[in-house]
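Visitor: Heads up, there are several structures right after this.
Please treat every number below as a calculation from the coordinates, not as lab data. None of the values given here were measured: they were computed from a predicted structure. Cβ atoms are built from the backbone, for glycine too; each structure is taken alone.
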Structure P
Amino acid sequence: MATAFYSHPDCLLHEMGPGHPECPERLAAIEDQLIASRIAEAIERESAPLADLADIARVHTRAHIDFIERSAPSEGRAWIDPDTSMNPHTWRAALRAAGAAVAATDAVIDGRYENAFCSVRPPGHHAEPARAMGFCFFNNVAIAARHALEVRGLARVAIVDFDVHHGNGTEAAFAGDERVLMCSFFQHPFYPFSGADNQAPNMVNLPMSARTPGTAVREAIDLVWLPRLEAFKPEMIFISAGFDAHREDDLGNMGLVENDYSWITEQVRRVAERHARGRIVSCLEGGYNLSALGRSVVAHLRALAEI
């Protein structure tokens with residue numbers, strides 16, 4: 001079966017001002033590298049639908065959803081926090097990003113695709129059930145995982161988060177939920193300054209110091225993540241795919257390269273093949289050096305599609 005690639009032009013229309021790192025050019029850089037690498041023809045394109053508010057409400061409070069919808073300006077920008085703002089297109093882009101994750105989940109569970117990557121923005125893993133923050137409005141991966149559990153009837157799902165920043169929103173959504181195993185590594189101490197202490201039993205967090213190279217990350221994954229994933233036997237795996245731990249990315253200070261993302265993805269894919277019928281849905285999170293982002297996504301896709 002093929003690998004699906006979900007995106008939508010609406011995701012390009014959300015922007016937070018000149019010089020903001022979470023910019024529309026991120027998706028354009030991914031598209032450029034897909035063409036340059038000649039793998040575009042090896043993946044199946046899908047258009048991201050708008051999420052239903054009921055999908056979002058499985059993770060976020062109704063008050064939060066109403067606040068985001070109400071905050072969308074008719075012109076200019078509305079600031080949600082010092083790093084995060086909305087323009088007139090943000091609401092629709094956020095619905096597309098969450099909608100892509102849900103649609104990809106359905107397509108993979110239904111057997112149309114073995115796995116899928118959602119090239120969408122805004123990202124999601126910092127969005128908590130009742131708070132937007134860190135460039136994120138709705139938690140795309142959490143929404144998809146909750147959909148798999150509560151709508152599609154899966155009993156166990158795993159979430160893998162390899163962004164340089166801790167996925168505090170995803171942890172807030174699932175801490176203590178025995179149906180979910182979340183495995184992450186992240187630079188620490190670093191924004192959002194969470195994840196290192198008082199971990200719930202279903203959270204497998206690996207705080208890493210600045211300048212940690214990919215070899216050390218691989219060793220930690222091999223020793224800690226993989227045994228927990230094997231024991232958990234997930235029926236589906238979701239990936240918060242942030243590529244800002246790349247050594248060329250100025251928003252972090254870790255030392256990964258494209259081959260590290262390939263290796264991580266291959267390990268996750270093998271777990272999925274053994275326990276989850278190969279079912280993986282991956283959603284773009286961070287990654288702000290445009291060249292490194294595009295190259296890393298291609299490496300990720302090659303490993304997902306085994307090409």
Structure Q
Amino acid sequence: MTSAFHRRPDLLAAGVREHELRRRLRTGELVRLRRGHYLSEAPTGPEQWHRARALAAAHEMAADAVLSHVTAAVLHGLPAWDLPLDRVHSTRPRRSGARVGRFAHVHAAQLDADEVVEVDGVRVTSLARTLADIGRSAPFEHAVVVADAALHRHLVTRGELDAAVARGARRPGNPAADRALRFAAPGSMSVGESRSRVALHVAGLPAPVLQWPVVTAGGAAVGEVDFAWPRQRCVGEFDGRVKYGRLLFPGQDAGDVLFAEKRREDAIRDEGLHMTRWTWRDLADFAPVAARIARRLGPTSHTG
């Protein structure tokens with residue numbers, strides 16, 4: 001986000017009169033972020049709004065406070081799928097003093113010097129500490145989505161995640177963080193693929209190979225599938241609209257991409273692979289999809 005941040009006292013000190021301030025708000029030249037805080041341009045989505053609020057709040061927090069949890073994840077550029085963004089989260093390195101207000105959630109916890117980094121000029125928890133905090137406080141699926149994205153973008157290593165969890169061994173929720181971060185994997189390329197992995201796991205299906213390349217008997221590349229069980233010749237694809245948007249070339253429309261995708265799917269099936277597809281809507285009730293995959297995997301497909 002490139003929108004400039006302004007505080008009311010600074011604008012008045014620069015010579016902007018009250019009526020001029022009201023006019024700029026009325027015409028949209030300024031956008032109210034919160035009382036006394038303005039932006040020169042409206043953010044484009046919930047995560048960008050949260051980021052703007054966090055940067056504004058950072059200048060008014062206690063000197064020892066560090067932005068953390070989902071707020072740190074947003075500042076690190078990670079997806080905050082379905083995580084509440086109504087409060088700015090921060091952590092103070094003390095044993096007590098945690099509080100939840102209308103716009104702020106202040107946590108009290110030990111915070112080592114190497115667990116603090118600077119992003120956009122403000123202090124935030126390191127990526128590994130951020131993911132461990134989210135793992136301790138958010139549902140499993142939500143924590144996996146954020147951690148998958150960090151691993152896929154090579155922003156954090158498995159060793160760093162293990163160390164972050166080990167440091168918090170005595171903190172509430174640490175076993176949950178351990179489960180979520182151990183499950184996280186670098187092969188998921190989107191929120192939908194991460195949620196799909198969780199759905200497959202909850203259904204008791206064997207862990208798939210992620211981003212599996214399909215080749216012909218002669219060695220020619222056919223394409224890459226999101227999920228695969230190579231031994232059973234079974235593959236799966238999560239279909240999100242964003243995926244097709246990413247595949248568009250100049251001059252192409254969605255129909256061109258869908259036609260190309262149909263040809264790709266036919267080529268995959270020609271290699272004797274059984275394909276199952278699912279969408280965002282299927283993730284809300286994954287049982288029918290899981291049953292189709294289980295039938296194709298055979299009688300020993302369930303791991304539970």
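Visitor: Just checking, which of P, Q has the largest value of FRET efficiency 1/(1 + (r/R0)^6) of positions 190 and 278 (r between Cβ atoms, R0 = 25 Å, to 0.05)?
Guide: The maximum falls on structure Q.
Visitor: Among P, Q, considering only Cα Rg over 2.2 N^0.38 Å, which has the greatest calculated value?
Guide: Q
Visitor: When mean count of other Cβ atoms within 10 Å over residues 22-29 is computed for each of P, Q, which one produces 18.8?
Guide: The correct label is P.
Visitor: Shifting gears a bit: Quick one: relative contact order in percent (Cα under 8 Å, 6 or more apart) came out at 10 when computed from one of P, Q, so which one is it?
Guide: This figure was derived from Q.
Visitor: Given a value of 0.35 for FRET efficiency 1/(1 + (r/R0)^6) of positions 94 and 270 (r between Cβ atoms, R0 = 30 Å, to 0.05), point me to the structure among P, Q it was derived from.
Guide: P
Visitor: Starting from the value 1.00: which structure in P, Q was FRET efficiency 1/(1 + (r/R0)^6) of positions 46 and 70 (r between Cβ atoms, R0 = 35 Å, to 0.05) calculated from?
Guide: The read-out comes from structure Q.
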